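*Asks:* Listed next: structures, encoded as structure tokens.
FYI, it's all coordinate maths here, none of it is from the lab. This one's a predicted model, so the numbers in the text were calculated from it and none came from an experiment. Cβ atoms are built from the backbone, for glycine too; each structure is taken alone.
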Structure P
Amino acid sequence: MAVLSPHLDDAVLSCGAVLSGCAAAGVHAVTVTVFNGPPDGPLSAAARDFHAQCGHGDDAMAHREIEDDLATTHLGAASIRLGLPEALYRGGTSGRHRYPKGKDIFGSRPEAEAELVADIIERLTSTPAIREAELLLVPLGVGDHIDHQIVAAAARKLRRPLLWYEDVPYVLFDNCLGWEDELAPTDPMACRVIAEHWRAKLDAIDCYASQHSILWHDATRWRQDLTAYAISLGDGVPAERYWRRRP
């Protein structure tokens, strides 16, 4: 099994309990992170603000990779990274920053970066872990982050067995309520997990310490909020919900 992860934390945030369960069952699982590369050029003001909020300097991505190594190792998953720059680091055709403001990364459409989508498809199809995986878990794009949308657009072209996962933490946010009306495929499947694997997921998420102020509206309550959502999906037992296909 392989999980397509737009950024260095997305696979664990959304699929960490299943990853833990795979390891316990002896099933090989790998996270494939698409956007973990260095900036295309000098940092934008938005990127500098992001680094400051996370407590990073110029070595931000190296620090985040260490956090991701800790998280995936805790879950018993392997990790592959494609090395492309995320939205705040990407330049446009004019040489300017493609997304100069933080808010610009939400609501844009992947069609505007068709060449990047094609590049990701090529990289994924040439990655042995993707070719050999019996199942891919891929993001729905809840929250409208352009990087998540781009990975979803690439995944639809892979012609591989897919399950779509709900993007955490966006599914917890009030401004994302009703996302199912636009994004939900048919046939939702709540994958209930035992307490051991749910705790492993929460502990793995805790490894992304520099991202907590970015990820959560209230960094003191994220465990309770995420667990409450998971229990609502599993009728009293924590669950991660996956979707079998798009319309």
Structure Q
Amino acid sequence: MNAPANALPLLPKPVAPVWHTILFLFGLTGLAASSVWFHGLARLGFSSRVPSYFLAMAAEWLLVGFVAWGVHLGGSSLTNLIGEKWAKPSQFFRDLGLSAAFLIVADAVLTLLTHFLRAAPNENIRNLLPHSLAEKCVWILVALTAGICEELMTRGYLQKQLCGLLKSGPAGVLAQGSIFGAAHAYQGWKYMVVIAALGVMLGWLAQWRRSLLPGMMFHFIQDTLGGLASRLH
């Protein structure tokens, strides 16, 4: 398949100063460490997960704001990180279909990998998932935030930055996937491997499509279904 004719360059230049990326990785490490410390989600003394969900969303948007500042220093913007936009409804439905197809393929691959590693959800994962109706409603916002923020931070910012710094598309994709997996350390090393593989697959999708939009749609759908259907198992 050929990439879109108006695609961005395959190997972009670094989109932010190197020192900014170092600080960003420190911030991401702190967020991952807090997830480990709080066993997946800081409960803040409340019986409901809702306040903790809003705190987690605020933390992700804060990191996105830091990314926006960095790419501004590099002469770019979040809009450029996203890539090709939708100019007409048919393009939206095209990417929706692409994200649905990616969902089927990715879930098949990750199910096999999970089975091979004999990975099972730990208490940290169960602590994160919604239980009550209110939590499930807010979970949809959590999934939307993850779909937008995590794709912007990893497949958008980190992948373009690392591709530019490493002078290699595959190296940049693998590096951001590894970082994406490590950021989910609270799920245990087996799921870190699974999530890293997903990060690489999403990185490939972003490189091929020259846009984060299909990955954002997939991420939102995957997290929404994963959270809402979890109580059925």
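*Asks:* If FRET efficiency 1/(1 + (r/R0)^6) of positions 69 and 125 (r between Cβ atoms, R0 = 25 Å, to 0.05) computes to 0.45, which of P, Q did it come from? Provide the component values of the computation, followed by the final result.
*Replies:* Values: P: 0.45; Q: 0.20.
Corresponding structure: P.
*Asks:* Between P, Q, which one scores greatest on distance in nm of label points 7 Å out along Cα→Cβ at positions 117 and 149?
*Replies:* Working: P: 1.0; Q: 2.3.
Once distance in nm of label points 7 Å out along Cα→Cβ at positions 117 and 149 is worked out for each structure, Q has the highest.
*Asks:* Hey, another quick one. Which one of P, Q has relative contact order in percent (Cα under 8 Å, 6 or more apart), as calculated from the coordinates, equal to 25?
*Replies:* Working: P: 25; Q: 33.
The value was obtained from structure P.
*Asks:* One of P, Q was used to calculate helix-only ellipticity at 222 nm (-39500 (n - 2.57) for each DSSP H run of 4 or more, over all residues; to 500), giving -12000; which?
*Replies:* Working through the options, I get structure P.
*Asks:* Sticking with this one: If Cα Rg over 2.2 N^0.38 Å is calculated from each of P, Q, which structure is the one that comes out at 0.95?
*Replies:* Values: P: 0.95; Q: 0.99.
Corresponding structure: P.
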